[in-house]
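Read the figures in this text as sums done on the coordinates, not as results from a lab. Bear in mind that the values here come from a model prediction, so they are computed numbers and not experimental data. Cβ atoms are built from the backbone, for glycine too; each structure is taken alone.
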Structure I
Amino acid sequence: MQVTQLGIPDVLLLEPKVFSDDRGFFFESFNQKRFEEATGLKRSFVQDNHSRSVKNVLRGLHYQVQHPQGKLVRVIFGEVFDVAVDMRKGSQTFGKWVIAMLSAENKRMLWVPEGFAHGFLVLSDVAEVLYKTTDYWYSEHERTILWNDLDLAIEWPLQGEPRLSEKDSVGLVFKTAECFE
């Protein structure tokens with residue numbers, strides 16, 4: 001597994017070793033021991049989530065203020081523009097964001113640490129996203145940052161208006177959002 005630090009060192013892009021031939025391919029999508037060796041992180045994953053979305057669906061930017069979740073994100077069908085925003089007030093990269101292009105074709109995974117908001121935009125006609133989390137989902141602790149917050153100025157590669165859930169269309173602006181100390 002190859003690990004690359006992105007513009008925020010705690011956010012990691014993981015590329016598994018893929019074995020391909022004329023029959024197809026094989027790779028380990030997750031191996032706890034290899035994950036720990038490659039990243040230096042010891043995390044227990046307690047929940048797997050699977051979403052299916054159509055083109056131009058934008059999900060996020062989500063995080064939990066209590067029971068923060070680290071997320072290991074990958075795409076098994078289609079392609080997404082994946083974003084992680086640093087919500088840790090004491091961090092040198094507070095309020096900064098990084099992106100990764102994740103697709104079924106490139107088989108990359110993104111490690112989004114605890115203390116980050118996460119979201120993605122579907123670029124293909126359909127995309128299926130799987131992600132492992134280090135804590136359970138608690139609706140009462142979930143927060144949403146407005147996807148088009150002017151201070152964050154995320155450069156979403158949109159084609160027209162995004163398709164949003166009600167929750168995502170009424171997220172808070174970054175300046176007023178609850179953050180991690």
Structure II
Amino acid sequence: MVGLFGGSFDPPHRGHVELARRAKEELGFERLVVLVSADPGHKRVETPAGLRLRLARAAFPEDEVLLDPEARTVDTLRAHPEWRDPVFLIGADEFCDFLSWKEPEEVLRRTRLAVATRPGFPRERLEAVLDRLDKPERVLFFEIEPLPISSRDLRSRLAEGDEVAAELPSTVAEIVGAERLYARPAGYTEPA
């Protein structure tokens with residue numbers, strides 16, 4: 001069974017790594033493919049794709065890490081027919097927005113979804129999406145411990161010069177620190 005885990009990974013953090021670890025443990029993947037979105041269709045990224053790919057490879061050393069040129073999940077799946085009935089990992093919040101994805105029913109035809117939930121996440125929000133799907137049986141749920149970390153927050157904290165090594169895999173923290181990634185240039189002042 002092939003697991004797919006996509007994102008911008010700007011930067012990859014311990015929450016990403018824990019979600020992948022827990023999914024492998026719970027779902028028994030033979031292989032996990034981490035897909036670094038070169039140009040995410042749903043958000044703007046400023047960090048070059050090659051750098052985000054390097055950081056993701058440092059964060060997921062035991063997994064296959066690829067640069068994904070497609071902006072939408074359905075297009076990625078169409079580009080890789082060799083992945084036979086893969087399982088695509090997403091978080092519960094992302095699943096709540098699944099119906100807004102490009103061709104969500106086609107996504108579910110090409111892959112199963114493994115949705116990471118956390119204790120206390122409102123089940124009715126998940127059920128509201130499931131009820132509108134043609135193939136809700138293609139959605140699996142597994143629970144993870146919440147790690148309140150976001151890449152956006154980490155970038156902001158790094159720009160301020162804060163220490164965030166505890167929230168990053170050590171290999172990622174080493175690269176970020178050595179290359180002063182996400183730091184504001186010397187002499188930077190906030191726009192008025």
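Quick look at the values:
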{"item": "For 14.1 (mean count of other Cβ atoms within 10 Å over residues 49-56, calculated) the corresponding structure among I, II", "result": "I"}
{"item": "Value -10500, calculated as helix-only ellipticity at 222 nm (-39500 (n - 2.57) for each DSSP H run of 4 or more, over all residues; to 500), assigned to which of I, II", "result": "II"}
{"item": "Relative contact order in percent (Cα under 8 Å, 6 or more apart) from the coordinates reads 24; which among I, II", "result": "II"}
{"item": "FRET efficiency 1/(1 + (r/R0)^6) of positions 81 and 97 (r between Cβ atoms, R0 = 25 Å, to 0.05) - highest-scoring structure of I, II", "result": "I"}
{"item": "Winner on Kirkwood radius over Cα pairs in Å, for residues 105-144 alone once structures I, II are ranked, highest first", "result": "I"}
{"item": "Structure with the greatest value (metric mean count of other Cβ atoms within 10 Å over residues 113-120, set I, II)", "result": "I"}
{"item": "Highest-scoring label, criterion being Kirkwood radius over Cα pairs in Å, among I, II", "result": "II"}
